[in-house]
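A.B. asks: The next part holds the structures, each set out as structure tokens.
Every read-out reported here was derived from the displayed coordinates using simple, explicitly stated rules and does not represent laboratory data. Remember, it's a predicted structure, so these values are computed and weren't measured experimentally. Cβ atoms are built from the backbone, for glycine too; each structure is taken alone.
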Structure P
Amino acid sequence: MDILSLIGVVLALIAVIGGSILKGSGVAALWGPAAFVIVILGTFAAITLQTPLKTFMRAMSIAGWVFKPPVSDAHAIITKIVEWSNTARKQGLLGLESAVEGEKDDFMKKGLQALVDGGEPDAIRTVLEVELETRTHSDTQAAKVFEGMGIYSPTLGIIGAVMGLMAVMANLSDPSKLGHGISAAFVATIYGIGFANLMLLPMANKLKAIIHDQNQVRLMSIEGIISIAQGENPRNIEQKLHGYLH
């Protein structure tokens, strides 16, 4: 669990709700069904029009990474690769067959299988780098979905505010409705700017950071697998891979 993300959500709620209370508006002033429909639904409408279905579904599936990132223990992976290297030196590459069966990570399993099949180091590297590039591109595009929503949301907030002011102008003959109408009009602006800057854009940046970290771990894994294929000394492999941890 990413404790910083939880802290961020709590602080965001305190900032908005607490600020409204301290300013004398109260919590009720933040509620606006019309603003919610215009900003939230409008933002989703804009992003679904922009985004391919596959990318949108991927974005929804990785949104949880903000609070529970995928586990990638680089130290454990280095230990595992060094063990594979020792096995390969003692038993040959075919000795890694049992490791292939027990490996749960699909990316690592593909690299191991290529080793066992006797693939050339350059060929193995090419296959793994292509898959890594494809995964990274797919996940980065998914993260950009939230970035796009963060761009559209404030604009939808302005649209909501303008629509609210239009309703106010239509009731100028009744002064008793002006104060409430103007207040309700600006709720949409709060929704739009708050939704973007306290949720969507931070989510996009957090996801990009997680994807970058995953990318680095997989690059390290590729280097380790290629080093095994080239018959390097396990101690040298370990020292090389530890360079990725800095």
Structure Q
Amino acid sequence: MIYKVQGRQVSYGESIGILLLENFTPFIPGDTANATTYSYPVRFERVEGLSVERIFNHDMSMYEVLKESALKLQSDGVKAITGDCGFMALYQKRLIEELDMPIFLSSLIQLHFILNIIAPSDKVAIITANKGALIPQLFETLNITKEMQQRVHIVGLEDCKEFKESVIDEKGTLDSTLIEECTVQRSVEAVKENNKVKAILLECSMLPPYAKSVQEATQLPVFDYITMINYVHDAIIKKHPVGHM
């Protein structure tokens, strides 16, 4: 087999590119920003200056910087680009128009799919890093209609002490046990508060490590950034089946 040089690439094999906030927090195994989370190679690219504060304040002035980081990933050979914060939905619509490749910046993109696999009267609980910042306009950039938004039950972690101090305030350490306890507690409360909740979506890219515990506590399907990234990776990198009859 003869292989051909692709552009100016000097490395190959990383099909998923991940845009990263400038968030100085320990990213544990299972986190979107930890390479050991994946069973395949990924490529990371920091968006210089895109802080937690700026993303929560829906700072569109950061778009060009984010676009340059995305173009760098594209030139490095990735076949699809995601992010590590659900609030990157802010840039989804514009970036997908300007880059000729699959773009799936926000975990919230999965909401379309989830709402179609549960009954029309049922709801999805979204566990988010910041309930106040998860405004309707973010949903609208992902073509999530007002009718669809009525089927969402939003729960925030911004007042969970360890989550706030570790992730939002960036104190430099992270107690995963405390964050797991809070995430599970809020998920269970969401189900108790609304018996129409039949699925859970973890918006924040730091929550996938706790998805199994959430599922065990609620007995519901749990979606997160990693379910989305794996789904897209499976679509762009197909493998020949291996097995026997």
Structure R
Amino acid sequence: MKETTQDLIQQGLTAARVGDLAEARSLLRQATEEMPDNPAAWLGLAGVVESLEDKRSYFSKVLELDPNNDEARAGLALVEQKLAQQHAEAVNAGVGVCYRHPEIETGLRCNRCNKFICPKCAVRTPVGFRCPDCIREVENKYYTGGNTDYVIAAVIAFPLSLIVATLSFILLGGLGFFQLLIAFFLFPAVAGFIAEAVRWGVGKRRSRYLRHVVIGSLVVATLPFLILGLFNGVLGAILPAMFIFLGSGAISVRLR
């Protein structure tokens, strides 16, 4: 053992005995940095830090280096007991940890399952805050479609989107400013028709990702024209980009 490290440990313990805990922590931390495999340094540091989490960490480090250290084992047991007591008191006081983010303390609970939820997870509903799991469970009751509906949606949406993108590229491409004005009103209406065609095709069944499939079909069908338009400059890509943007918004509204 380095003599300087042993001196730091002795000086740190002496500082702790006379009540200078700040100096003791500084000296003992320096000792652990100089010789991290010295259990005496970690044991001394565990005795002068205030945080129970830090104490648990340092006592555990001592036992990792010296499994037979009775003082560290007793200290760790006492710390675990105090932490458990603190947790129980917090729960009794209406405070717990988020079930999805255990590192976040919260007093907010889901009003359906009563689990603790943090503000990140809480979803405000007309009847109070709900957790994501309960929101999903309730939503699932309204989704009656299956995986086949996604296939049907793609089969309907893709060719219709391809026809619209092709006709728009051919018929509106040479109208200059008027193409933008016409597209602004035309594309949402056409996309709404595609959404309604899909809704009819799946028997008006609702599926969680139905609108995503339809929007994806529209994007894939329009993408070649977007790329082709870019070869003619940025202005050439405006029309297909508008179809993607306006069409996606209309489909999202219709198939929510």
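A.B. asks: Taking relative contact order in percent (Cα under 8 Å, 6 or more apart) from the coordinates of each of P, Q, R, which one would give 31?
C.D. replies: Details: P: 31; Q: 21; R: 12.
It was calculated from structure P.
A.B. asks: Given that mean count of other Cβ atoms within 10 Å over residues 18-25, derived from a single structure, equals 14.6, which label among P, Q, R identifies that structure? Each step should come with its number before you reach the end.
C.D. replies: On the way: P: 11.2; Q: 19.0; R: 14.6.
Structure R accounts for this read-out.
A.B. asks: Given a value of 89, 47, 29 for Cα extents along the principal axes in Å, point me to the structure among P, Q, R it was derived from. If you can, show how the numbers build up before the last one.
C.D. replies: On the way: P: 91, 35, 25; Q: 59, 53, 36; R: 89, 47, 29.
Here the read-out was taken from R.
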